[in-house]
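Structures for review follow.
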Structure P
Amino acid sequence: MRGARVGEVRDLGGVLAGLNDSQREAALALRGPVAILAGAGTGKTTTITHRIACQVQSGEFDAGQILAVTFTDKAAGELKRRLQALGIDGVEARTFHSAALSQLSRLWSSHTSEPLPDVLDHKAPLIASLANALPPPHKFLPRRELAGEIEWAKNRMIPPARYLAELGDHEPPIPAELMLRIFDGYERRKRAMDRLDFEDMLGLALGLFDEHPDAAEVVRSRFSAFTVDEFQDVNPLQAGLLDRWLGPRDDLCVVGDDYQTIYAFTGASPEHLLGFTQRFPHATVVRLEENYRSTPEILELANRLAPRLGGIRKTLRANRPPGPSPVARAARDEGAEVTAVVEAVRRLHQDEAVPLEEIAVLYRINARSEPFEEAFAAAGIPYQVRDGAFLRRPGPRAVLQRLKRTNADAGVLEAVVGITDQLGYDPEASPDADEEVTRQSDLARMRSLAAEFEGADPGGDLATFQAELAHRFSTAHSGRGVNLLTYHRAKGLEFDAVFLPRLVDGELPFRSGRAKADPQEERRLLYVGITRARRYLFLTWPVNGRSGPSPFLDEMELSRAGPPARSSAPRVAVAATRGGPLFERLKDWRRKRAQADGVPAYVVFHDRTLAEIAERECKDWADLAAVSGVGPAKLERYADEVLAIVAGA
């Protein structure tokens, strides 16, 4: 029943209830090929689950004939739960790796007469001794960086023999010849142990289906229709495996957003999504642009960036009521920026009743979490680090482990300096790899913490220093508090309030050493960060002379002003005199506004807040946001009226 629509099949009214027009169109495209171009927050999971439910309830396919592929086990579980809520059981929902392993377990031995090797839990044990043999400073590089480079090659189906020839512009984390030694040694050890890694699963399945067509036919006879979520993140290995499953058929539905392709380091490319209609010229293409997550103000900002993201144009439209405008402002320096973020978080929580768990601070690399961890801890605000807290990261963890074996009588600073030297600390280093940038930054921070401790307590011992560190970073609670995480980790999540600090050139877009991140992907990272926010969004950048604001700020038509004047500095106490013509005019306005709203005058603004506004002579929303007592809700409600009074002074 190819191309069936609602009028030709069983009643699907119950499944279609609540869908918007675009979602409904996608759900009723029962046969492939179908491409669903789903913008951020547009309900893609809802759409594909309802489409699968329509495929089953219409009688087009049995549930067991459908394979839905996701990128995480969590997403697969969520898809199954939603299908069950729609009365659909029996659909197979797996990740690419899980599906490949399941198929290999059933088919490998019967078609090759060989046992299937066991799967490695981690690459690190095989890499460790190879890495230890590297010359300094490369031997100190986090093993995860080396493992990531091996995955970079294998996801692109590049074996050690072709590694050097196919590097192109790609910069490995260590010199290419040394990296080849690690890659080749890892593969040799793995074969000697008769083990598979996760990339091998996909490659082995590809080889099985190519060399044994009858094995591919077993899969094709089982599955007649395929749905692939997050198709913009597919790499060549995954795309090849999907081709083998599909064969000459075309009952394939892909869903994704090329604007959110941010995993190029895994081999992901938006070209698989963008080229879908070239491969399938007769494909049904549906755009989802109605956003259910963010306010119109946040989407307006995201849409400013969209024209520069390339690919297929999508303009997000808000389904939610208006909210406060995003706040974008410069801070005097990095310390002032951190202070402003912490204070804004406190106000959101206390004045606007935003749960701490619904607030997120995003950053480009893990090294940037430490100032926020320390500041939130000092402020007594619980937080949770999604990517590994400071003291649990490789550098600080290694220092603490060695301190436990250090003579208890040793001086704190001397001991920490010696240990960080042993761990390869190099103040002149300009590493290429993100993880090594983080490790070097963390080692430097451990030195400064030791110097600070010794200056404050010259007689303090190692045990006291370690206890102070534990206390200093003690308010990290698993699953509770403000979320601290990287842009990459934030993909797929959403929060009531999102802070995007450190928007400076060299950070976003990111540069370090010889490595320069692709500006297109960095721009998409910022887009992902912006579209995580439901209601409140703050963009900040320090002005300290070392680097200018991110060029992406200009692309969004945001101010790239120099260091903020006193009047627009991050929120600090201002000794304002209660008096003067402007203060009196603001009080008169407050009286009338309070009468109109039927509330006491202090509910609008306290005297001290009006005095500070008058003292600062606030010029715009950013200036007002820097005044104590002006939260996001009051900005939204009163800002334009107050600014008009100040401008008329």
Structure Q
Amino acid sequence: MDSLDGVGTVVHEPDPALASSTNVAQFMAAHDIDDVDALRERSTTDLDWFWGELPEYLGLEFFEDYDAVRDDVDDPQSTAWYPGAELNVAHNTVDRHASVDAGTRNHVACIWEGEDGTVRQQTYHDLHQQANRVANALAERGIGEGDTVGLYMPMVPEVQSILYGIFKIGAIAVPVFSGFGVEATATRIADAECSVVFTGDGFLRRGDRVTLMDTLNDAIERAGHVDHTIVYDRLGIPADSLSWTPRDEWWDDAVATQSPTFETHSMAASDPCMLLYSSGTTGTPKGIVHTHAGALVQPAKEIHFGFDQRPGDRFCWVSDIGWMMGPWSLIGNHAFAGTIVMYEGAPDHPAPDRFWQLIEDHGITQFGVSPTAIRALRDHGDEHVAGHDLSSLRILGSTGEPWDPESWRWFYDHVGGGDTPIINISGGTEVFGCFLMPLPTESLKPCTLGGPGLGMDIDIVDDDGTSVRDANERGYLVARSSSPSMTRRLWSGEDRYLEAYWSRFEDVWNHGDWAQMDGDGDWFLHGRADDAINVAGRKVGPAEVEGALIDHDAVTQAAVVGVPDDTTGEAAIAYVILADAATPSAELRAELRDHVGDAHGKPFRPREVVFVDDLPKTQSGKLVRRAVASAYTGADVTDRSSIENPAVLDALRDAT
């Protein structure tokens, strides 16, 4: 079985003139590096050169220089980066851009659009003063260096000043996804022991008001620890209509009244600044600790080289502050005084062209989104894209899960106009960035992730830990060395950290993804290794089967999971959403099974094909396969809070 069917042909060739003007081309010219392959090789084998060169080259400012690029080179589990250095993320993302003599003082840091069409802009001067007020409000409530502060916030511009205000005072930001329910929110607050939490009265989603305070207050009752809740007024709901408690204070009273001046703390490079939690879909959420050095250098590197950030750009990535991509987008762009475009609401409200209208209205130059969101928007038809001027786009982005070739091509052709590269990235919360990332100077095949991110020493190994990368075999994505943003510990302790990431292979980080490099050196992902379906000893990634189904004209979306089978050990079960013109029938089921068999081999034909109207997804459009599998087997989905449409689970059970 050739698992790379349909993705072997180059689709995108960069324009030579544009490629030569990119940031990565300028970096190569400055260091006499001939091509991208040579750059990748040097940056991933001479880590001290690359990561030592990067801060000064990118113009990042340290209060105190480092004594060495890293220590404990032979012990990657505990390598400390930039020992001796002192810095603060907020100085680099806000303070220096807002100084009186900075040419960026009045540049726009954020353009925000609410779902109701309201638009706000915030300059670096505004952001700086507001972040200082946040820091002063925290100091007034007893917060100091090393204390944890929660964000259970709607996507409003104030999330920026809250994040940077926390950094300024040396505290640790704990972003929590605003779509989480009581249990998931309580788990994170209890583990982090936050004494202050920022929230809002609510936000808009598909035209409805979604309130936050009932959920948060119930979560705090379970979790404890919280003494102060600062509430931002997004919807104008009066306090007597909210579940107000003595610990609650309005933003205007707690923050807006504070002094707009604050001296940002100088922090050691290894001091923590963020505690990001894993999704918890495979167990208790892991609290992942990130440092000031790592949280600054990694996203700045990726935004500069991968997304070719330039003055005047407007960068939009569809995310929530509670997921890694939210803080990553802010820090990476604001490190260069860039402009973020932030959107509050649903991608298809009030119409399926909302994203395309957003791009046109604000002249967005880089736009990032999940593959599942694109599949859903593609289903609405090409006409919703065709009526919009998307010529401002220079780079498209995606992450979160593997693509299918058809949806990738639709994104490339219809949104990108057939000449805009898709920078398809993959990494994780644990590294606050990317293990894999194409560069805008490279040719692209559908679904590819290009190759190793610059400075990321990664490999593909088999069950025994032997490299199978150059043999072009599928295997486990691993890292052989650390990087500045790779977490060195979990909030819950070192033992769980070592067990989670370093126990499978000796001195090698096991990331849990299933990867493959083709004969041309292009890298691809096949999903999570623990999602792989093992049929009679042969493995296939669910995304591969889903891609084959979506390739059929009758299918618009698909979810494939593995379930126990008495004969083969495991079998594939496919849930599919049909196109409007298709009619469910036994004949179509058989046709779809054969279609998968033709693409991937008979053993991987789905045992069952189930026709459904919807699939469980997160608010960002990511498919929740664990919930699909549970619906089939009848297992309880104990935490539905990350699923935007949990009612669909009952419909899946009824359809099975």
Response to the item:
Candidates P, Q; helix-only ellipticity at 222 nm (-39500 (n - 2.57) for each DSSP H run of 4 or more, over all residues; to 500) computed = -8000; producing structure is Q
Item to complete: Could you figure out which one of P, Q the value 0.94 for Rg/Rh (Cα atoms, Kirkwood Rh) was computed from?
Response: Q
Item to complete: Output the label of whichever structure in P, Q has the greatest value of distance in nm of label points 7 Å out along Cα→Cβ at positions 317 and 413.
Response: P
Item to complete: For the read-out distance in nm of label points 7 Å out along Cα→Cβ at positions 61 and 605, a value of 5.9 was computed from one structure; give its label from P, Q.
Response: P
Worksheet item: Comparing distance in nm of label points 7 Å out along Cα→Cβ at positions 237 and 269 across structures P, Q, which is largest?
Response: Q
Response to the item:
Candidates P, Q; mean count of other Cβ atoms within 10 Å over residues 37-44 computed = 24.6; producing structure is P
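Every read-out reported here was derived from the displayed coordinates using simple, explicitly stated rules and does not represent laboratory data. Because the structure is predicted, anything quoted here is derived from the model rather than measured. Cβ atoms are built from the backbone, for glycine too; each structure is taken alone.
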